[in-house]
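Next come the structures, one after another.
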Structure P
Amino acid sequence: MQYDLILTGKFYYEYEFKYLELGISGGTIAKIGQNLTGAQKKHLDGAVFPSGTDIHVHFRDPGETDKEDFGTGSVSALFGGTTTVYDMPNNKTPILDYSSFGDKLSLAKRKSYCDFGLYSMFNGNNLPVIDKRSSAIKIFLGGSTNSVLLADVPDKTIRGINEFGVPVIFHGEDAECLQSNAKAEVFNLKEHNLSRPEECELSSAKRISDLKLNHSVMAHISTPDSLSQLSADVGREATPHHLLLNDESEASSWGKVNPPLREKKTQNRNLQAYLDGKFNILSSDHAPHTEREKEEFYQAQSGIIGVETRIPLMLALIQNKVLDTRILYDTAIKNPAELMGLKKGRIQEGYYADFFSVRFSSVQRLNQEKLHSKVPISPFHAFPVIFPDNVTMHGELVIEDGELIEDRSGSHVGDL
């Protein structure tokens, strides 16, 4: 059999590393085996994983490209071992209808280095005008950056959302609870935590379960107590910042995020829940802001960058014997792609040949100045990380030996 290329290496396959040879045709895996012939072989050094999928990024494009755009955001994703991202709809002009979706899709196609999908936002009455090309729907139960709050969801609307047939991702903070705890000004991470307390998330978790949607996910869970409020069929999304940071962090305004960083005890419990396999999605919630917008805590916008560090932070935890490799694979690679109906995240015939390779011995301290975001200031500065050496997308090397070697080659997931 003839292939375009044969990739060889030690692949993470069926939850263990095995030497494999993969025959690649048309950007997908055509054959899995050993001693394959029919094309030139390219060996990938180190440990080779299927590439990551991040279902929760805010690339701020269109409308706020001083913070980020699809070019810089997608390059950051690739350097972090992620070849597919799903961008949230709370742009300066929210993505609520055909027109706004179409405009955003056009610019993303021109700029993106990695594959991507786009969300639309549901505000309670716009379901008839949500673009059918939307990969998922975002619902805000509580206020955040550029959000449009959902008021009520009658049963008829639930049926309509289920018929739409895509996942629904919730920002899970109850609006009434947030309003009753709001403070005119907050000056540090602890005060921000108290102004958006855990009970706002807990009541929101129960509401999400009560809605009886076919495919729903509660985003960026900040306390493990939310898990007990969710029904078994609701997805549970963790973020590295809610697993590894707390309100004692020295990050100051660069650690200001919604939901807030919690107290250290809660953060440790949240991390343990992740290590125990109680979350099924790991996303970055990459949400950049300018230095001016983060200058003073009391007026700082909420959001943390993370699309480039999501997987490298976890790889360092694996190397340090804290995290099981299977947990990272399931939450950052397999499950997000599966949720979105994407043929990635598995070494399986017919799936896209998207991989990243790492050397577990290459642990380093994060130098934020080397990140590729427009505003590369990270609360994870100096944390241990392991970055991929090589990243392959559709069978083509896009990062080789830590250097970007391909021009824009990302596609909308609807075109794959």
Structure Q
Amino acid sequence: MTVELDGLPGRPGLSRIWSLLPDARLVGGVVRDLLAARPVTDLDLATPEPPQTVTDRLRADGIKVIPTGLAHGTVTALVDRQPFEITTLRRDVETDGRRAVVAWTDDWREDAARRDFTINAMSVDRQGSLHDHFGGADDLRAGRVRFVGDAASRIAEDALRILRFFRFHARYGRGLPDPAAADAIGAAVGLLRHLSAERVWTELRRLLAGPDPARALVPMQGLGVLDALLPQGGDPPRLVRLLALDAPPDPLLRLAALAAGDAAAIAVRLKLSNADAARLHTLMHGVRPDPALDDDALRRLLVDSDAASLCDRSRLAAAGSNDPAAWSALCRRLHALDRPVFPLSGRDAVAAGLRPGPAVGDALRAVEGWWRENGCRADRAACVARLDSLLRG
């Protein structure tokens, strides 16, 4: 089978690399996405030449080379500012469930055999010929994500492959997951508890950002994967309802819909950044606007939160509601309102006759309370008049 390469982004740079490394091949995601007629982002290559030979040939031709992963035989070549990741063919000597000790090889099949899924184990040479040792092209056409070799063994090498399996199933799979993969995952789900939180969240975030994460999350629930990842498990049906609302592909918003329990516990389990933890807490536990609120009440909410944040919370409420249309209408109302800003500051209180100190803050809080009670509609002149009235009073 021949693969058309002329339309690839960065084709001139790729041709230049092939002129220096004629035995190199495109590998992994670029091949998979070419065959699936999907946009190609990264151009990764493999080559039988060792890393030092690769580096010497490229630099001799004036190409900048960055040693991005020499322990695993990987360098990055920058050609016309476009990165090309080039990795020497390798085989696993030893694995411990996360890291592998590798040795270089010139055997393309041996290198392909260490890859996770058949759809990621294909390569294409400079003539466009497809090399497919494990039936990846057939699996891609069938919408089937399948481990290379024995699924249980591949998971034992690195349990993160459980999450990668579901991420690829969500993007490329159709129907139920591969039975052999599902059996192996069900037997090995306890291994997920030993993965670092950072690796889990990185992979889960990528899954949640995909076009249809529900395709994977439902079987993940059935196999116990979500219970192993989240402190109190997950609720895929609620996420399915959120997706039906055409909510943005926001991983944290989707996590808030998926996860059950307390946001703080989830943030600790996944080691979220402070910013992500705070946002997750707001999404799951913050005040949610109600469709029955009038515009004055909505303006009061907008003082403390922007319309986008309030709409995210309303979408989560809609996912558990029998009337999602009312919540969609609420979002439109929120975006139609200008966000109110209290028009006075400390200098206004001082100009009105107060000496700097605690009394300034007390007076401003009193005026702001009046401003909020009246729907945040009073302008600066009205607020100054209210301040003068309080001071005279």
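Taking helix-only ellipticity at 222 nm (-39500 (n - 2.57) for each DSSP H run of 4 or more, over all residues; to 500) from the coordinates of each of P, Q, which one would give -6500?
P
Hey, mean projected area of the Cα convex hull in nm², for residues 120-247 alone derived from one of P, Q reads 8.1; which structure?
Computed on structure P.
Upon calculation of relative contact order in percent (Cα under 8 Å, 6 or more apart) from the atomic coordinates, which of the structures P, Q produces 9?
The read-out was computed on structure Q.
Comparing FRET efficiency 1/(1 + (r/R0)^6) of positions 240 and 376 (r between Cβ atoms, R0 = 25 Å, to 0.05) across P, Q, which structure shows the greatest value?
Answer by largest value of FRET efficiency 1/(1 + (r/R0)^6) of positions 240 and 376 (r between Cβ atoms, R0 = 25 Å, to 0.05): P.
Given a computed value of -0.41, -0.48 for log10 I(q)/I(0) by the Debye sum over Cα atoms at q = 0.12, 0.13 Å⁻¹, for residues 72-175 alone, which structure among P, Q does it belong to?
Attributed to the structure labelled P.
Please state which of the structures P, Q yields 4.2 when mean projected area of the Cα convex hull in nm², for residues 264-319 alone is computed from it.
Q
For which of P, Q does distance in nm of label points 7 Å out along Cα→Cβ at positions 32 and 160, calculated from the coordinates, equal 4.2?
Checking each candidate, the match is P.
Thinking of P, Q, which structure, once Cα Rg over 2.2 N^0.38 Å is computed, gives back 1.32?
Working: P: 0.94; Q: 1.32.
Label of the source structure: Q.
For Cα Rg over 2.2 N^0.38 Å, for residues 56-103 alone, the calculated result is 1.37, so let me know which of P, Q that is.
Derived from the structure labelled Q.
Any read-out appearing in this document is the output of simple, stated calculations on the displayed coordinates, not a laboratory observation. A quick note: this is a predicted structure, and the numbers were derived from the prediction, not measured. Cβ atoms are built from the backbone, for glycine too; each structure is taken alone.
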